[in-house]
Structure P
Amino acid sequence: MGYLVIPDLTTGKYMCLTPCQHTDCAAVKRDFVEHGKCVICGKPLENGDKFYYVGDSQNEQTKYDKAHMFCEIEKIEKERNSK
């Protein structure tokens, strides 16, 4: 499983910083701004954070769910140790 890194969304490099009609900008905002919290710890995913997509890509309710890489690893380790 490979992780991704949250881009710096404050530079205007990945999306417009002012309201626009760009499809790509809307996708970035939806994925990283509107759905930008870790589903495990509830804290925001911030620039440079390593994360995993943990939702079901076929489920509209969970397809954008993300978790900090370390939160997900810790969760997996706890599950393994509890068996």
Structure Q
Amino acid sequence: MPARINRDASGTSYTIEASPTVKSPGGTQLPGMAALVVWWARRFKSRSQETLIIRQESQTDRADVIEITLGQVYDLIDALNKAVERT
């Protein structure tokens, strides 16, 4: 399912829906994962100073949040591609 997109004056957010708990073909129960929200922050005048914020709830009252620069975005995309290609 594609990400839901929400735009406002502060930036654009992309929500990737949560994945449900599933059973693998071998019968192993695989845990679901919480939804993932990616927000492109437009709080700077220069695009090179913009950041991407990634958030995922880890418990009912907590969340994991990382903020990365534009350069790190490209490196992350490259690392994800390499990781998926090797599986």
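Could you figure out which one of P, Q the value 3, 12, 15, 20, 22, 14, 8, 4, 2, 1, 0 for P(r) over Cα pairs in 5 Å bins from 0, in percent was computed from?
Q
Please compute relative contact order in percent (Cα under 8 Å, 6 or more apart) for structures P, Q and give me the label with the greatest value.
P
Read the figures in this text as sums done on the coordinates, not as results from a lab. Being a predicted model, the structure only gives us computed values, none of them experimental.
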